[in-house]
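Read-outs: derived from the displayed coordinates by stated rules, not from any lab. From a predicted model like this one, the values you see are computed outputs, not experimental measurements. Cβ atoms are built from the backbone, for glycine too; each structure is taken alone.
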Structure 1
Amino acid sequence: MQRIVILGGGTAGWMAAACVARVLGAPDRTITLVESAAIGTIGVGEATIPMIESFHRILGLSAVDVLRATGATFKLGIEFVDWTRLGDRYFHPFGALGADLNGIGFVQHWLRHRGGGGTSALRDYSAEAQAAAAGRFGMVQPTSPDAAPPLQFAYHFDATLYAAMLRRYAERLGVVRVEGVVDAVRREAESGDVAALRLADGRDVAGDFFLDCSGFAGVLIEGELAAGYDDWSEWLPCNRALAVASPALSPLPPFTRATALEAGWQWRIPLRHRTGNGHVFCDTFVDEDAAATGLCAAIGDPDATPRALRFTTGRRRRAWVRNVVALGLASGFVEPLESTSIFMIQSALAKLMTLFPREGRVSARLVDQYNAMIAAEWERVRDFIVAHYKVTARDDTPFWRHCRSMAVPESLAERLALFEEDGVFVEQPHDLFKEANWVAVLAGQGMIPRRHHPVAAIAPLPALDAQLARMRAAIAAQVAALPDHDAYLARCVA
């Protein structure tokens, strides 16, 4: 496996190039990335989740490096508008909700507090949610064991600038970029492995191992190796998107906004130099012209005509076939409602680095293990996204009535039933989203468990309420000490 070839650039291709060069780079190993400027990239996934920092740490990149190179702002979570019913909003924050008490999770105590007449909201127990609402941010490290933990954060960044930053990084480590369009794929006669990419100008780019970052087309994984595709449209019916930029916001909010619309939803992602906007929708319920008109009216001042994208939500049945691994959109796609696209690239790379073939041999066991882990992770993410549509009180449009009444995957149905009945969350292998994430979304959309854990009823209610009040006060003090988000950004990039 001395010749690694990456097909496609963009975010997936250059993340792969940077990671492989950093982790697997060696004097006798070549890493070649083939892309065409004429094809371009989608580049609309501009919001991330906190795990992106672990990827940056592997590469040795600091937050300041990312901010300066990509026009980035900080992100503390997502504000959801009109998802439960028109006029409602809630916040899905990064980080913890409250603190566990008496050996059981915080949400059980909040449920008892609420059942006893308490009016505090879940967001009152999240430093990230309160900082987002106040427009504050700071990477403040704890000064003592008793100090509040630092804020959990991610980024909004320009995906094109991010890919360019990673390209510069990868090329410094020896990655070679080849400009060209693939015209044919040459296979080994005996093994059936991919041997080389034949470019339109007649050149061959030979390799031992290939990463398919060719987007929805899946040139290698599907076009050549027929990996198959699981279509999830029955649970996630949105199949179109429109993307357009608008002028930068002032002040810059440290959070993403997702607003539910007539037949889908609209994103707003604040960057320092512009705002990313988009509308994800189902064309069964609204046509593209009407969706574009609504998006432009909501933005008020778009920089251009919205760019249209078509997609089918789902995943490859096998992300690794023979000597080819698919990454990014070539591997699968769920709409960017919870900013998972870039994480799925990062997670796949982490798994691949662990399971990379030994001694030039692709083991069937390694391939099977990788495919099983990737499939499980995609399905866990799918269920979390589907829950946003299923758990709603909206019945004002045919689209939302369809979402409320649709059957959901059995794995999600079981998780929703456990939560609604008893507030129970059982973590499963490869869960990206943990209890705090599920609680924030499900409770935010109106699913309040009917019962709480009996341990939460041991302490007298006034004592519990006093303890929760102290939690809220501590969070308020922590947030009050944080600097303004805009001012903090200005200091970081100065």
Structure 2
Amino acid sequence: MTQANTVSIVIVGGGTAGWMTAAALGHFLDRGFSVRLIESEDIGTIGVGEATIPQIRMFNQALGIDEDAFIRATQASFKLGIEFVDWLRPGTRYMHAFGDVGRPVGLCAFQHYWSRGKRAGFAGGTGDYCLNELAAYAGKMHRGPALTAQTVPQMPHAYHFDAGLYAAFLRRFAEARGVIRTEGLIEAVLRHGETGDVTAVQLRSGEVVAGNLFIDCSGLRALVIGEALGSGYEDWSHWLPCDRALAVPSERVADFTPYTRSTAHDAGWQWRIPLQHRTGNGRVYCSSFISDEAAADSLLAHLDAPALADPRPIRFTTGRRAQAWKHNVIAVGLSSGFLEPLESTSIHLIQSAISRILAFLPGRSIAPAERAEYNRQTAFEMERIRDFIVLHYTLNERDEPFWRHLRDMELPGSLAERIELFRQSGHIFREGTELFSEVAWFQVMAGQGIVPRTSHAMAEAIPEADLKAYLDTINALYTREMGRYPAHADYIARHCAAQPQRIGAAA
């Protein structure tokens, strides 16, 4: 194919979003496409997305990336779930663990058996019936089939990793597959006088980089999709009022947990993400309820080990881009919207956007119907994730003004209906391709204090003694299985330990 017939794809911005996009396009697109990424080392990245969900494994596997090599290169640790401390009220905790909770019987989902046992007084927390949670709290790790019984499920896992190291790892991967990197700052976005499409970007050096398709990975600035094309922004801060974050690394501690910790505070929450070489920490908060200085003081006061740098401030407005694909520009990552990293969805949203781009694969001509469907799918995904994040906030019994405001606010209709359905009858139904499963919703609603008033008729029909034996058997099976697993830190040392790295202020 001649150069004139080649579809030229220009990625504006690097970081995790840019290099994940470049790696995927460089891997999957061969003849007929060229991929070029423009970034400047003078522009920093947000870098709060160090915790992931299990879908990241599919991305790495699709690119043929060896898991242990990836873990070593990114100073990663394993993640089995997210612990929520003090979210219901001070002194409480629960976990949204990956994988199943219990197991269904026939057509009846497990939460119905659990809720009946909970009302009867003999069921434990959801974690008693979840292998991932039992292993996480015991500090254990295992990959592959169960060791004790075929009826025990495998443990799905994700990672904590250094986002900067991941971007560097993917850069090497992408450049080895023909992706061209250009260093430079963009000074102008050039558009076609009749169609309005972007034809090129002009760099501060004077170089003009032309393309057919532009992918905006410029972060919260949204240089192309927002500033140049004027795609509006749908503000969700009335549901998610946190508007600032502080991020700071600290020294690695002995409590090298295979889970993320999210701890609620008076006007927001704090994350704790353990890596091999350090711990990532951050404070997400609402500036209407706490000052920047007080938030920084609280963040540093609640670290498990000494800080390695000063807290780095980040300002944001929760919401999404009105059109993630406008003209011949597609926004990926923070340029398409921002959802606070409470459920580690930032990197997943990059991944899902890349999947949609490959599914539609626009060339020289773009049908309006393609853009409309892409934007519909993007909006649906982000709205459902938004509802799931709001769920954590609104079901609280805390007494601070920030938390009372969130408890009393009017909810999105889709969320209010889902909560009420579970509260009344224990039913949870997943709609279409939404990200979070019925089990995820179950864990959070139960963890936030809801015990359904009734259960499915099939669960109500089982004799109480049989139900208790069923629940006890699941717990015994999973506890025995987890007991065979090695410690998380020992597992990493045995299979995928990274080389020691000198930590400085840039970590």
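Mean projected area of the Cα convex hull in nm², for residues 57-240 alone was computed and gave 18.4; which structure, 1, 2, did it come from? Label of the originating structure: 1. So distance in nm of label points 7 Å out along Cα→Cβ at positions 153 and 185, computed for just one structure, reads 4.2; which one of 1, 2 is that? Corresponding structure: 1. Each of 1, 2 could give mean count of other Cβ atoms within 10 Å over residues 113-120, but the derived value 21.0 comes from 2. Starting from the value 2.3: which structure in 1, 2 was distance in nm of label points 7 Å out along Cα→Cβ at positions 193 and 353 calculated from? Checking each candidate, the match is 1.
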